[in-house]
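Computed from the coordinates by the stated procedures, all read-outs in this text should not be read as laboratory data. On a predicted model such as this, the values are computed, not experimentally measured, just so you know. Cβ atoms are built from the backbone, for glycine too; each structure is taken alone.
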Structure I
Amino acid sequence: MGEADAAELSSEEARDAFHDALLDDDPTALYDRAPCGYVSTLPDGTIIKANATFLTLTGYERRDLVGRRTFAALLTAGGRIFHETHYAPMLQMQGSARAIALDIVCADGTRLPVLVNAVLERSGDGQPAVVRTAVFDATDRREYERELLGAKQRAEASEAHAVALARTLQQTLIPPTPPTIPGLDVAAAYRPAADGSEVGGDFYDIFEVATGDWVVAIGDVQGKGVGAAVVTALARHTIRAAAVNQSDPSAILSTLNTVLLHDDTDRLCTVTLIRLRESGGTWSATASCGGHPAPLLTRAGAAPRPLSAPGTVLGVLPTIATTDTGATLRPGDSIVLYTDGVTEARRAGEFFGEERLVQVITSTAGAASDTAAALLDEVIRFQAGHPRDDIAVVAIAVPQAQGRA
């Protein structure tokens with residue numbers, strides 16, 4: 001005989017021994033001293049039998065219950081309503097109920113959390129005869145559930161607080177509205193990825209260095225969350241500080257690259273800078289890119305074209321390759337800066353791409369606000385309302401009534 005056969009016989013013998021023990025035990029004692037309460041009731045709920053365990057759990061005497069109280073009468077007010085609207089109908093329709101959580105009012109007025117299993121037995125003619133109910137003390141389980149619920153509520157509150165902090169932090173990194181530049185029409189649009197609950201890496205900034213001298217920056221820091229926000233803040237403040245002493249956008253980008261390399265971060269960054277200067281009523285733009293998509297210059301009546309070369313990503317190499325490209329702006333001209341959340345927006349493996357970008361810019365030539373809003377809307381619509389990446393757009397236009405040719 002193999003070991004498996006021996007094990008099988010041992011298992012069978014163990015079951016037989018268990019059944020024999022049950023037969024040899026006193027059936028009354030088995031019922032009365034069971035590890036759970038037993039209650040039998042008539043179809044109308046009147047208690048006709050209760051074991052000693054149930055009496056111990058609830059503190060009642062048998063004479064206080066049998067023939068005098070209904071099971072529903074032992075429940076709290078809410079429990080009685082649930083009994084009449086759910087528990088009792090379930091028993092009638094299904095013949096049983098399992099793991100029903102109730103509170104029993106004990107003899108001393110305290111509440112006992114219980115879990116109830118019940119079966120409805122019917123007579124030979126199909127009429128309800130008796131309901132047999134097993135009652136389990138659920139005090140420990142209820143306490144665990146309360147602790148679990150409390151932990152869930154604390155986690156939800158913490159998450160809500162984190163979301164609020166993220167949005168507040170994002171608002172400090174993204175200007176609520178672009179400043180007014182006399183003689184130019186400027187607008188911006190921003191949308192964080194997904195539901196906006198996490199701080200994104202995209203940013204833009206528009207600030208005045210001196211009268212008729214403005215800087216427009218747009219960038220993308222690798223990653224998301226607080227770590228990305230710290231680098232974003234560092235980039236914005238570095239650009240603002242460097243722009244005071246350095247005239248060329250490429251020099252400002254070089255300074256930013258040095259700062260990022262010396263900072264304790266491994267997050268790379270891409271940035272486009274445009275220096276806008278006004279002289280004699282005419283605006284000029286000088287642009288430089290550090291690994292960022294080039295801004296698009298649209299002349300009146302012409303197709304959009306890149307204003308500068310892409311350049312080198314910042315925060316990786318000690319020396320970067322950037323160039324400054326200048327252009328004189330005439331009435332009707334416009335410049336659009338954007339992050340890769342525009343062109344790299346995806347839908348079923350298809351990118352939004354530069355062709356759609358150019359189409360939107362061309363179709364909305366005129367007010368900067370129209371271009372920025374339309375581009376943001378089109379990119380979001382392309383992704384069925386659920387952008388997977390942050391989107392930032394800045395549009396600059398020279399009104400037809402401004403400037404000189």
Structure II
Amino acid sequence: MDNRRVVLHCDINHCYAQIEEMKVPELRKVPMAVGGHETTRHGIILAKNDLAKEYHIKTGESLREAYAKCPQLVVIPPNYDDYLYYSEKVKDIYREYTDRVESFGLDEAWIDVSASSKIYGSGEAIAREIKKKVYEQLGLTISVGVSFNKVFAKLGSDMIKPDGLVVIDEENYQQLVWPLPVEELIYIGRATKRKLNEFGIKTIGDLAVFRADLIESRMGKVGVMIHEFANGIDDKSVAFTGYQDEAKSVGNGITSIRDMRSLKDVELVFRVLAESVASRLRDMGVEGQVVTIGLRDNELHGLSRQRKLAEPTCLADEILAMAMQLTREHYSFILPLRSISLTMSDLQKPAAVEQLSFFTDHGKIKQRVLDETVDAIRSRYGFTKIKRCSMLLDDELTNFNPKADHIIFPVSFL
């Protein structure tokens with residue numbers, strides 16, 4: 001891969017669980033998972049070690065389901081400060097080799113070592129040296145993919161776990177990548193996989209050789225993007241260390257303390273989420289125009305729907321109204337909901353000066369003042385000091401603070 005782009009994707013294997021094992025080595029000898037308390041259920045299963053995987057315990061399932069599979073499972077509450085600290089220590093090692101280290105969530109990062117290869121050797125050699133340093137200095141294992149673009153580098157890091165190393169280059173990618181199931185490619189989730197399968201596309205290779213004009217006509221820009229990915233076309237650069245793209249969306253989600261069985265339950269939880277999202281928009285000095293909801297039932301099947309508002313907003317009532325409209329239109333409660341999320345996108349700065357007229361909605365102005373007053377009270381005296389009366393109808397469902405709890409942010413790839 002001399003004189004070519006060299007990108008590594010590094011993934012700390014089962015990050016939360018491995019950090020807990022590093023702190024307490026005895027945990028390596030028992031099936032263990034990191035999760036929340038069964039009484040609150042907000043944590044569910046966040047990560048699990050290899051012994052827990054043998055019992056088919058899945059990330060995202062409830063602790064009750066996990067205990068049914070493995071009664072002797074040891075569950076450790078999450079220690080986010082530790083995870084942030086050690087993941088940064090790992091990334092400090094990455095930064096010894098380049099100033100292009102782009103985080104993808106807490107435990108993953110892309111590293112562009114194209115220039116560094118002249119000093120430290122091939123991408124594979126650098127990957128082996130990084131893996132060795134991380135293990136010797138921190139006692140953690142990482143899986144690394146080495147490739148000529150970000151997409152294949154990530155795919156490589158997923159191919160062998162734990163402690164894997166896979167090189168995907170321009171000579172071997174058709175042999176290594178094309179036979180894989182199409183859903184192994186980044187950004188192909190359940191819904192996209194289902195649509196591709198309807199076209200007879202089962203593997204990444206099937207996608208790569210599918211007619212580009214047909215995939216575009218049937219799936220639009222997303223189809224073009226994943227078709228290029230399958231063919232190794234991805235010129236997205238690795239961002240410099242510390243670089244942050246301007247936020248494209250603002251959202252919060254929650255796994256509720258009990259399943260939500262009605263629109264009334266969902267409205268109570270969406271109310272809390274809408275207030276958090278609206279407050280964060282105001283903190284950023286922006287408004288959003290596209291509302292997206294995510295719904296996941298108690299069998300972990302999910303759906304996502306979105307709609308554009310007539311005007312941008314940062315008001316909780318307007319965000320909530322659209323979230324409920326989408327829920328009523330698209331969910332029938334055949335199964336209860338376990339978790340929901342609410343996101344605002346198409347973010348934009350409000351007009352510097354608002355032109356008032358006889359038709360100005362003064363109710364919106366009053367609502368904005370009211371919302372900002374609530375923000376100020378909560379900021380000074382605490383979240384629980386002021387609530388809408390509707391939240392008291394079911395304190396069990398509404399007793400959470402998503403704005404304060406939103407402490408670990410995923411980093412957008414696009």
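If you work out FRET efficiency 1/(1 + (r/R0)^6) of positions 120 and 152 (r between Cβ atoms, R0 = 35 Å, to 0.05) for I, II, which one comes out largest? Mind dumping the intermediate values first?
On the way: I: 0.50; II: 0.95.
Greatest value across I, II: structure II.
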request  = Work out volume of the Cα convex hull per residue in Å³ for each of structures I, II, then name the structure with the largest result.
outcome  = I
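If Cα extents along the principal axes in Å, for residues 224-263 alone is computed to be 45, 30, 15, which of I, II is the source? Walk me through the numbers before you get to the answer.
Working: I: 32, 17, 12; II: 45, 30, 15.
Of the options listed, only II reproduces it.
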query = I, II: which one has Cα extents along the principal axes in Å, for residues 80-215 alone, as calculated, at 98, 36, 22?
reply = I
message = Quick check on the output: 0.55 is FRET efficiency 1/(1 + (r/R0)^6) of positions 200 and 256 (r between Cβ atoms, R0 = 41 Å, to 0.05), derived from one of I, II. Which one produced it?
response = II
ask   = 3.9 is what came out when distance in nm of label points 7 Å out along Cα→Cβ at positions 160 and 368 was calculated for one structure; which of I, II is it?
value = I
